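Coordinate-derived values only; no laboratory data. The structure presented is a predicted model; accordingly, all values stated were derived computationally and were not measured. Cβ atoms are built from the backbone, for glycine too; each structure is taken alone.
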Structure I
Amino acid sequence: MIGLLQPLRRLSRHPRRAVIFYNRIPAYLPLLHASSRLGYRSFLDLEDGEVITGRSLKERLARIVPAQFDRHCRDGALLACSALEAMTTIRPVHCYYGTAVGNVDMPRWETNRITCLMSGTLAPDTGALLLIDVIRRLRTRQPGWASGLYFEVTGKGESLSAFEQLAAEPGLPLVRVHGRTSDASYREILRGCEIGLALKPVGGALADTTFPSKVIEFAGSGLLVLSTDISDVRRLLGDGARYLERNDPELLIERLAAIATDREAAARCARQGRQAAEYHCAPLRAGEDLRRFLFGERA
């Protein structure tokens with residue numbers, strides 16, 4: 001980080017200059033103080049809130065770094081979700097959810113097959129165990145509506161092996177595990193899915209300290225988002241998604257059954273979600289909102 005001090009000084013001559021610090025990382029402190037002295041507009045990009053509950057010396061010291069960023073990032077904070085506003089004293093704030101860019105021209109909901117996508121980090125705190133439980137229950141009960149249900153799993157994490165074991169076992173619904181993929185392979189898998197799953201537990205450590213960015217990717221690509229009711233998902237997509245209010249496998253089965261037995265309603269919901277994602281997160285709109293927040297002026 002010390003090596004960045006020289007370009008920081010050189011760029012300080014520019015009439016419109018701003019520096020954005022990603023999370024409150026201690027290694028950024030020299031740059032934080034330097035940018036403040038050089039007169040930069042300084043912003044915090046808070047993607048993950050710190051959860052500090054104890055009173056040990058280590059945890060008390062951990063409070064000092066956020067206080068330094070809150071003091072010196074005096075021009076504003078970009079937040080991953082609205083709940084993070086309570087984790088910083090910086091004002092003003094702007095929630096930035098990313099951009100909705102995807103292929104929405106793929107035909108979906110036209111066959112008996114419904115494919116669900118679980119992607120990203122595969123772990124208990126992203127809902128992996130909930131989904132595994134649901135698939136096992138469906139294989140045991142074998143309801144008629146689930147005969148056309150498929151699950152694609154991409155990504156990595158501590159629950160990857162459990163999904164691989166599930167995929168190796170016989171029974172319906174079928175599960176295909178890809179692990180980590182190339183961008184091109186992932187886009188091809190995404191194109192073949194109808195439902196995007198975002199299952200971070202309600203009330204979990206990640207429920208209000210971050211935003212499940214996959215929902216923007218899913219909705220922007222035309223998939224029906226099936227998400228736990230956490231963070232700003234409902235605020236952003238409204239009725240353009242289906243929600244789980246509890247971490248309950250039976251409730252997830254109920255939601256999947258409702259989708260499978262009324263595909264027209266599911267398709268309408270997916271279209272509504274795509275429109276909401278495009279309205280809030282279209283690249284031009286999101287970029288203009290961000291530029292205006294950083295520099296306070298119109299192009």
Structure II
Amino acid sequence: MTKKLVDFKKTSDENLLKLWVAHYKKYAEDSERKLFDKSEIQEIYDEGYKRGLADTLMQLYNAIYAVHITARTDLNNGITRLWTHINLYGDEYKRLEQIAEMYSRSDLKPDTDGAKAYREKVALYLLNDPPLKQNDTDEYTVGEQIIENTVKGLKSSILFCKKAQELVGLDIMSDGAKEQIKSTRQIIKGLLGEIANHIGYLQYTLGLMKDEEGNTTKPNKDFYKLIDNNIGVDKLAKRMAKLEEIIDRQIHNEELMEELKKRGGEGLKALKEVEEKYPIESFGLTKGELDGVDKDIKRLSKLSRMI
């Protein structure tokens with residue numbers, strides 16, 4: 001008969017709970033990586049039941065699986081939605097930036113009327129193939145709100161995982177869940193930051209950007225004329241401002257930005273420390289959305305059976 005590695009009857013309450021958690025953290029990610037077989041895990045439960053720990057074991061089990069499902073399904077699906085909508089929506093700003101570069105770069109400046117006419121022909125082709133959808137009445141503009149709602153959903157899912165762990169007081173997140181949360185934060189900042197860069201370049205080239213003294217940049221006249229004739233500078237400025245507001249709300253935080261300014265010369269280590277202090281899910285959500293996460297945690301805490 002094979003000798004058991006752990007005598008559960010002699011294990012402290014704390015270690016019994018930790019063994020239960022360690023088993024299901026691995027099992028949730030890969031059933032082949034389980035620490036114990038069915039009889040052993042049943043023995044842990046039976047021993048816990050005798051000690052009055054049955055409810056605690058059940059809550060730990062439910063929290064582990066809730067976190068696993070949220071990280072593996074909700075975060076993955078949310079990231080896919082975010083990629084899709086940003087690719088559809090952000091590509092327009094990327095294409096506009098490419099056109100702006102044609103008018104701004106000195107090495108691409110036409111030196112004859114013929115070259116100038118050819119540049120405009122290429123620019124119009126890029127503007128209209130496929131046509132840019134920047135009209136106020138176009139349904140495509142709801143993409144801005146879809147982007148923000150998707151980001152908020154991702155943040156709510158991260159918060160749920162963190163609060164589920166706080167609920168049980170033990171580290172129930174698998175390495176996979178931790179990595180998924182980390183990469184989700186990076187993807188949100190990366191994708192929204194990329195669009196913000198495109199918008200910033202367009203604002204600069206169109207003379208819409210202001211410096212610290214409140215003075216606007218000098219516009220590229222030819223590019224300004226092209227955009228005004230084909231889209232409308234005012235209309236584009238309005239759309240950019242709306243999306244910029246959403247991006248700013250979701251990847252910036254006043255306290256975070258102030259601390260970054262104070263520690264600006266301290267390098268990458270300081271940046272990581274500040275971002276850990278103000279993780280991306282700690283701002284950008286309304287009170288109602290935060291309350292929604294708390295309600296989900298409350299429901300999790302009141303489950304009377306294993307999910």
Structure III
Amino acid sequence: MELIATQKFRKATVIPVTHVSWELELPGPFQIAESLTFENVEGLLKPELFSLWRDMVSKRERDELASCRFALMHRFESGGHLGREEADSDDLAFKVFLCLRLIKPTKSDFQRIQIKFRDTGEPEVFSFQHPSLGPNVPDAESLNQVELGDISRLRILLPHFRDLAAKGPENIRRAVRHFNVGYTELRDPAVQLVVWSMGIESLFTTEEVPLSRKQLIARIDETVGLKTAIYERSPMREYISEKTLSVGELIADLMSLRDRFVHGQWIPAEWKKKKGRSSLAGEPINYSDVLREAASFILRTGILKHLEQRSTTN
């Protein structure tokens with residue numbers, strides 16, 4: 001009995017990456033992993049590609065996609081329309097985007113478009129996902145832009161991030177989940193601070209018994225460093241005229257504020273008058289918002305340190 005070969009179609013999952021440095025130029029695709037690249041996609045996502053989706057995709061959204069400069073691209077082959085290969089590529093797309101968000105949080109929304117290449121090489125959109133609700137990014141990260149160094153770091157850390165997602169440890173996976181939920185699903189800054197603080201404790205608690213405050217701070221010091229300035233890599237740094245705010249200066253107040261929120265209390269009255277730092281416009285940023293920025297910084301830095309450690313030991 002003669003077997004009939006199934007025709008394979010060339011396909012790709014496109015993950016637009018917005019808020020990229022205007023100084024970044026790529027002479028060609030930047031290889032991240034097998035079949036995964038970061039590349040210039042100007043002219044790829046033309047508005048007419050979404051003609052069949054016009055009832056779902058607004059003209060504004062089509063124009064924004066058409067103006068996208070860069071994207072992560074996962075190329076694959078598939079013999080069907082929607083099946084395992086498409087689902088696997090979709091899953092990879094989210095993990096890659098989340099790993100990049102850990103490396104450099106920006107205002108970018110997660111979105112993926114799946115395309116099929118015709119014999120002529122022209123793309124055809126066969127699966128489309130609207131962008132997620134814009135992330136709730138702390139003010140200190142609002143000017144962040146993706147640079148080529150961030151993509152280079154993604155190439156190094158992505159294998160270990162995927163291994164973490166597949167095998168754990170479970171407490172680190174919970175920390176990543178809390179990190180992402182804080183950005184994508186929470187609009188309330190107080191709840192966001194609580195969830196990120198939960199992530200910090202998950203990250204550093206490997207036993208069933210909760211850590212004491214002293215033990216937690218000691219582990220944060222070992223991994224992140226109490227002398228580390230939370231704005232050391234922020235584009236805001238040049239606009240902040242106050243003294244450097246370090247993890248050690250803020251961690252005790254962060255944990256105290258988390259406890260107050262969990263137990264139904266609010267920001268201490270004296271903190272409402274306490275200046276945290278200056279904004280771009282020179283206006284004061286509340287101290288409680290500085291603590292929220294510290295929570296994001298400590299959690300993200302701790303997760304990245306774990307991934308970097310895995311990269312040096314494997």
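Please state which of the structures I, II, III yields -23000 when helix-only ellipticity at 222 nm (-39500 (n - 2.57) for each DSSP H run of 4 or more, over all residues; to 500) is computed from it.
Only one of I, II, III returns -23000 for helix-only ellipticity at 222 nm (-39500 (n - 2.57) for each DSSP H run of 4 or more, over all residues; to 500), namely II.
Starting from the value 0.99: which structure in I, II, III was Rg/Rh (Cα atoms, Kirkwood Rh), for residues 201-248 alone calculated from?
For Rg/Rh (Cα atoms, Kirkwood Rh), for residues 201-248 alone, the value 0.99 is produced by structure II.
With distance in nm of label points 7 Å out along Cα→Cβ at positions 121 and 193 computed per structure, which member of I, II, III shows the largest figure? Could the numbers behind the result be given before it?
Details: I: 1.7; II: 4.1; III: 5.5.
Across I, II, III, distance in nm of label points 7 Å out along Cα→Cβ at positions 121 and 193 peaks for III.
If log10 I(q)/I(0) by the Debye sum over Cα atoms at q = 0.12, 0.13, 0.20 Å⁻¹, for residues 225-288 alone computes to -0.49, -0.54, -0.80, which of I, II, III did it come from?
II
Comparing volume of the Cα convex hull per residue in Å³ across I, II, III, which structure shows the greatest value? Each step should come with its number before you reach the end.
Details: I: 153; II: 198; III: 185.
Largest value of volume of the Cα convex hull per residue in Å³: II.
When you work out distance in nm of label points 7 Å out along Cα→Cβ at positions 17 and 209 for each of the structures I, II, III, which one comes out largest?
II
For distance in nm of label points 7 Å out along Cα→Cβ at positions 81 and 233, the calculated result is 4.4, so let me know which of I, II, III that is.
Values: I: 0.9; II: 3.8; III: 4.4.
Computing distance in nm of label points 7 Å out along Cα→Cβ at positions 81 and 233 on every structure in I, II, III gives 4.4 only for III.
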